[in-house]
Structures are given as C-alpha cells and as structure tokens.
1. Where does the value 0.50 come from, among I, II, when FRET efficiency 1/(1 + (r/R0)^6) of positions 139 and 347 (r between Cβ atoms, R0 = 30 Å, to 0.05) is the thing being computed?
2. Upon calculation of relative contact order in percent (Cα under 8 Å, 6 or more apart) from the atomic coordinates, which of the structures I, II produces 19?
3. If you work out Cα Rg over 2.2 N^0.38 Å for I, II, which one comes out largest?
4. Given a value of 0.10 for FRET efficiency 1/(1 + (r/R0)^6) of positions 171 and 243 (r between Cβ atoms, R0 = 25 Å, to 0.05), point me to the structure among I, II it was derived from.
Structure I
Amino acid sequence: MVSPYDFTWPGGVTAHVTQLARQLGRTGHEVQVLAPHSPSREYSSPDDFIRLGRSVPLPSGGSIARVSLSWWLYPKVRALLQREDFDIIHLHEPMAPILPLCVLEFSQAVNVGTFHASYKHQHLYRLSHPIIKRWHARLHGGIAVSPAAQRYVNNSFPGDYKIIPNGIDVDHFSNNPAPWPEFMDGKTNILFVGRLEKRKGLKYLLEAYSRLKWELPDTRLLVVGPGNPDRDSHHILSARAMKDVVFLGKVSYQDLPRYYATADIFCAPATGAESFGIVLLEAMAAGKPIVASDIEGYNAIVSHGRQGLLFPRKDTEALAAALALLVQNPEMAQSMGARGRQDVETYRWDKVASQVVDFYYDCLSSANGHSRTRTG
C-alpha cells in the first residue's frame with residue numbers, strides 16, 4: 001500500500017490507507033504501508049509502516065498536500081521492492097509526486113491505483129501529463145472512489161476505472177458515545193467538521209447561521225477542525241456579534257463521535273473539489289440529519305429529502321432555510337437521521353475491502369501469463 005502523503009498529518013487518503021490496510025490484515029493478508037513522514041511529529045502509524053522520505057507542503061486544490069519530492073528515494077525503493085517481491089502494489093493517487101512514481105518505476109508486481117481527487121480544473125494532470133503518462137501505463141487496474149474522482153482522472157487518463165467508495169468504521173460512530181454535557185442544555189446544536197480552509201465553506205455557514213440565530217435563538221454552532229478561520233469568517237463573526245459559535249479546534253479520532261452525538265444537525269457547506277464526503281458518512285453512522293451543499297462529491301452520497309437536505313453551493317439564504325426547516329421539524333430531522341444510519345451500512349470497511357480484494361484478483365488474473373509491467 002503506497003501513499004504519497006505524509007502519514008504524520010491527518011487527511012482523507014491517509015485515513016483510507018490506514019483503515020484499508022488494517023481491514024486487509026484482519027482477513028489474513030500481509031500488508032506493508034509505504035509513505036513519507038515527518039520525524040518531528042508524533043503520530044500513530046499502522047503496523048508494518050515503512051517511512052520513505054520527508055515531506056514538503058504544496059498547494060493542492062485549495063488545500064495543502066504534504067508530499068516527498070526527493071528523487072533520492074529511487075535506490076531505497078528499488079532495493080525494497082526487490083527484497084519484498086510483493087504480489088500486489090496498491091498505489092493511492094498513483095500519479096502524485098514522488099513516492100508512487102518511484103514505486104511504479106521499479107515495480108515488478110501487479111500495480112493497482114486508487115484515484116481519490118476531484119478538482120474543478122485539470123491543472124494538476126494537464127501540466128504533468130506528458131511526463132507521467134508512461135507511469136500511468138504501468139497500472140494493471142484503476143479504482144476511483146466516486147463518480148467525481150472517476151470523471152476527473154478519466155479526463156486526462158481515459159480508462160476503465162472501477163468505482164469502489166471510501167469506507168468507514170461505522171461502529172466507532174454509532175455505539176452510543178456520550179455527548180458533551182456542557183452543550184446539552186436544550187439548544188439545537190449544529191455541527192461542522194473539517195479543516196478550516198476556504199473550500200470547506202465555513203464562511204457561508206456563518207452567514208447562514210447569523211440569519212438563523214436571529215429567527216431561532218435557541219441554536220448553537222459547533223465548529224470542529226484544525227486551522228484558523230479566514231479573514232471573511234472573522235469579519236462575519238465580529239461584524240454581526242454572533243453568539244453561540246464555539247470553535248473547538250482539532251479533536252482526536254477517539255473523541256470525534258462524542259461531537260456527532262452532541263449534534264442535532266450536521267452541516268457540510270463545502271464549495272467544491274470534494275470527490276467524496278467522509279464526514280457525511282460519519283454523520284450518517286451517528287444517525288444525524290445532514291444539510292450539505294449540492295456538489296458532485298456530496299450528492300453521490302446524500303439524496304435530497306432522504307438522509308438530509310441539499311442546497312446550492314454558496315447560497316447562504318438556501319442554507320439558512322434548510323437548517324431552519326430541520327430545526328423546526330425535529331421529527332423530519334430524526335427520520336432523515338434514521339435513514340442515513342440505515343444507508344451507511346454499505347460503507348462498512350469489511351464490505352469495501354471485500355470489493356478491493358476482488359479487484360486485486362481480477363487484476364492478477366488479467367496479468368497472469370503476461371508481462372507483469374504492461375507497456376503503454
């Protein structure tokens with residue numbers, strides 16, 4: 001299992017790799033995880049984690065990707081692959097610099113790539129396409145985590161990509177965690193979970209909440225996630241003297257279910273560049289109704305009127321109206337939460353990992369009797 005992203009920093013791909021590797025290990029497969037790392041940071045690594053390269057921060061799709069750019073990894077990677085002689089090498093974001101490309105250069109195994117990203121523009125692949133095309137041709141099979149991710153990679157590298165979604169530890173969020181007592185005072189708690197980056201849309205939620213708070217004062221907004229509010233968010237908070245907005249910062253994975261348990265409504269107002277919505281699955285596992293922007297990565301998970309309500313992205317009036325509808329109709333909110341709790345069962349890791357293993361065997365079967373590194 002190969003990830004381009006520094007394993008000491010939290011992120012969706014890192015969580016996916018960690019949990020998929022753990023599930024595969026539970027079912028008897030021998031798994032090693034290769035990824036960059038930052039020696040100065042504390043982190044909990046999966047079993048059989050191999051550290052390969054230090055990372056540098058690079059802007060990526062409105063976020064920061066911490067990847068290794070060291071070509072000195074080449075001899076180390078080549079020696080590792082020769083020594084281990086893997087049957088399957090599963091590369092996550094296989095066209096990202098630089099570790100996956102090093103692995104593909106020397107791999108004699110069957111290579112499977114999972115594509116996670118989805119951006120509005122094709123800048124990432126367009127600039128690097130002529131260079132990395134030959135590495136893409138060394139993949140024996142491709143997975144996309146969603147239709148959005150499939151569309152994004154297919155625009156630059158047309159192919160037959162199997163959609164296998166992200167998974168979730170459903171029980172971690174659904175086993176009746178205790179809510180935080182200080183917020184259980186009768187007010188309706190609205191929860192936001194995510195990094196405080198512009199594309200996560202916090203400023204639009206703050207604008208909507210300022211409207212909602214005026215009409216429905218017994219509400220509270222809980223903001224969970226690392227980072228600091230941007231300038232626009234600070235301006236909204238100060239100009240409107242908003243009350244009952246609580247910034248809780250980064251919380252541990254162990255404590256996160258308690259915040260979902262505390263919430264009455266979960267809100268995801270991201271503006272785009274979301275190929276999937278892990279936070280939506282977490283809210284569904286916790287049995288919470290969802291209000292989310294109607295963007296490609298989200299509307300493949302949440303259906304309007306079933307697990308929650310979708311609103312046009314950046315439309316603060318529509319967002320405020322959707323929140324108000326659920327606040328004023330708790331029975332509707334509870335029904336949506338119950339349907340989400342039912343629907344999330346398909347995303348359990350054992351079911352997702354089973355699909356991945358089936359795909360491994362398909363790729364092994366296709367490669368059997370042929371060169372183990374195809375040419376383009």
Structure II
Amino acid sequence: MTTKNKIRVGFKNLLVTGGCGFIGSNFIRYLIDKGNFSGRIINVDKLTYAGNPENLADIASDFAPGYIFQKVDICDAAKLEEVFSQYDVDAVCHFAAESHVDRSIKTPGDFIQTNIIGTFNLLEIAKARGDKFKLFHHVSTDEVYGSLGAEGLFREDTPYRPNSPYSASKAASDHLVRAYYKTFGLPATISNCSNNYGPYQFPEKLIPLMVLNALKGKPLPVYGDGKNVRDWLYVEDHCEAIWTIMNSGRTGETYNVGGNAEIENILIVQMICDILDEIKPAADVKPRRQLITFVQDRPGHDRRYAIDFAKLNTELGWSPHESFKSGLRKTVEWYLNQKKWVENIKTGAYQKWIEEQYGS
C-alpha cells in the first residue's frame with residue numbers, strides 16, 4: 001500500500017449512514033480501531049432487521065463523545081436535517097440501503113424509498129450546507145452493471161444494466177449522486193464494490209447462511225446449478241478502499257472495488273463445508289457437503305460479476321490484502337467464536353433490545 005493517510009478534504013464531523021449494518025459497522029471499526037480518523041463520527045441508522053447496535057456496542061461505550069449514534073430513517077428529511085445541523089456535518093459516507101435481492105423481488109417499494117428517496121434527502125441537505133460541506137461518498141454495488149458472460153470485467157465506464165429492483169434502485173442513487181456533482185458542484189465520489197463477506201454480516205447472505213446452517217446440520221440451499229460467479233471482497237479490505245477514496249480520490253469520480261477473487265457459489269459452499277469439517281466436525285462425523293441442496297433459481301439471477309479495480313490500484317495504490325481462502329477462514333472462525341451475537345440474531349433478541357431503547 002502506498003496510499004496517503006492525510007485527510008485530503010479536511011472534514012471533522014463525518015456522518016455514516018447505515019453504520020449499524022454489516023459494512024457500515026466494519027467501516028466505523030476500521031476508522032476507530034486503526035486510528036484513521038480523529039474527528040467525530042455520527043452514525044445514523046434506522047435499525048431495520050439488518051441494523052444491529054451490538055455490532056458497535058464496545059465502540060459506543062469506549063469512544064463517546066467521538067462516536068455518536070442517532071436512530072434516524074434517511075427517508076425522514078426533517079430529522080436528517082436536524083442531525084446535520086446539530087453536529088455540523090461536513091462529510092457523509094453513505095452505506096444505508098436495502099440490499100437483499102430476494103427481498104427486493106418481494107417488496108420492491110422499500111428499496112425505492114430507502115435507496116432512492118433516502119439518497120435524495122441526503123444530497124439535498126448536503127447541498128444546502130454550501131461551502132461547509134466537504135465530501136459525499138456514495139457506496140454502491142457492481143450489480144448496477146448487470147450480468148457478464150464467461151469473460152470480461154466490469155469497468156467504471158461499463159454501461160448500467162440492472163436486472164433486479166435492488167440493483168435498479170442502486171443505479172438510480174448512483175445517477176443522483178453524479179448529477180448533484182455535475183449540476184450543483186456537490187463534492188462527491190462513488191464506489192461500486194463486488195460481493196462483501198466477513199464479520200457481522202446478517203445471516204440471510206450466502207456465506208453466513210451456509211456457515212450457520214451447516215453447524216446445525218440443516219440443508220445448504222444453492223440456487224440453480226450453483227455455477228453463478230461472484231467476485232468476493234473481504235469487508236476490511238473494502239473499508240480501506242473507501243477510506244482511501246475519501247482521502248485521495250478525485251472528486252466526481254467513480255472507483256470500482258474488487259477482491260480479485262472470482263469463484264462459483266457451489267465452490268464457496270463446498271469450501272465452507274470443508275473448513276467446518278476440519279475445525280469443528282459434525283457430531284455424526286459425516287461430511288457437510290452432504291447437506292448441499294440445489295433449489296429453484298432466483299428470477300433474473302445474474303450469471304457472473306467480476307470487477308476491474310485497475311483505476312483504484314493505479315491512481316491510489318489500493319489492492320486487497322486478503323485472498324478469498326484466507327478471508328473465508330477468518331470469517332468462518334469469527335462466526336464460530338461469536339455465539340452470543342449469532343444467538344441474538346437468530347432469536348431476534350437484538351430487536352427486542354432496540355425496541356426497549358428506541359421504540360419500535
């Protein structure tokens with residue numbers, strides 16, 4: 001790594017949206033645990049099913065008043081404006097989004113509201129702050145580009161061809177951010193990342209779902225023939241990439257972030273089974289690969305994603321540290337060692353605590 005560590009834009013009060021979610025909480029941990037940011041972090045999160053304050057429980061207790069949490073829906077423009085004003089927000093890192101493709105097929109309206117209207121609200125409030133506002137970084141996905149064939153990579157100039165309500169809503173938010181930069185001069189950067197994995201990921205996603213099902217001896221459902229390909233990115237590598245872009249990236253630019261780890265879904269599930277068989281064998285000592293069950297494919301399931309992150313590497317010197325093999329083992333071991341977190345997620349205990357603290 002040869003990236004610059006100085007804060008290029010000089011912001012002091014960083015608003016992180018969706019900071020109790022998977023990537024958002026890892027990003028806040030990255031900033032605080034690595035000593036990368038000396039300013040104030042304001043975490044705004046609606047605390048939906050995937051937003052869990054337990055992800056940052058130690059941060060909340062150990063780093064106040066440098067870390068502040070506000071339970072706010074980004075679709076509530078009035079409350080958002082209060083937060084911006086109260087904490088003199090001069091930068092935003094925007095993670096908050098509905099992000100599960102299957103859920104977007106069942107309830108697309110939620111994705112339109114949060115991912116498009118919520119992003120619009122943030123942009124409007126940031127714009128109104130004028131010269132006080134330093135940077136709006138928008139975190140997006142490679143799914144906006146659609147599906148690849150057997151060859152080729154998504155580049156920053158790849159045309160958008162979203163195939164699900166989720167990816168369409170993210171594509172719309174990307175366009176809004178770019179439009180506010182071009183039309184209003186709002187300082188902004190965008191990153192489009194490949195599939196993330198690592199600690200604190202909600203267990204509806206492929207890797208934690210397979211880990212937890214395998215531990216319980218439950219079926220491991222794999223869509224279609226299992227040969228859909230994704231490029232996998234360890235979450236801490238992604239957080240480093242985002243911070244690199246926020247510090248050193250060119251305003252108005254988009255940067256793709258990939259893990260250089262293309263792999264078929266079926267191979268991932270098999271790897272998880274083998275790791276668990278090695279470090280925590282099943283009670284009946286049967287190989288967990290026997291639990292793999294092929295199920296009907298998802299509608300509009302993109303066949304292959306793969307990211308070209310040459311721009312980020314060439315301009316800013318970033319590349320991932322973790323191989324998929326090393327990152328996957330770390331991830332499996334994390335879930336094995338976080339029994340209380342897993343239990344609270346599975347039982348919904350964390351949501352009861354949220355209701356007690358903040359109301360429903």
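1. On the way: I: 0.75; II: 0.50.
Going label by label, the one that fits is II.
2. On the way: I: 16; II: 19.
Considering all the candidates, the number was obtained from II.
3. Numbers: I: 1.02; II: 0.96.
Once Cα Rg over 2.2 N^0.38 Å is worked out for each structure, I has the highest.
4. The value was obtained from structure I.
Read-outs throughout are calculated quantities, based only on the coordinates presented, and are distinct from any laboratory measurement. Keep in mind the model is a prediction, meaning the values are calculated, not measured. Cβ atoms are built from the backbone, for glycine too; each structure is taken alone.
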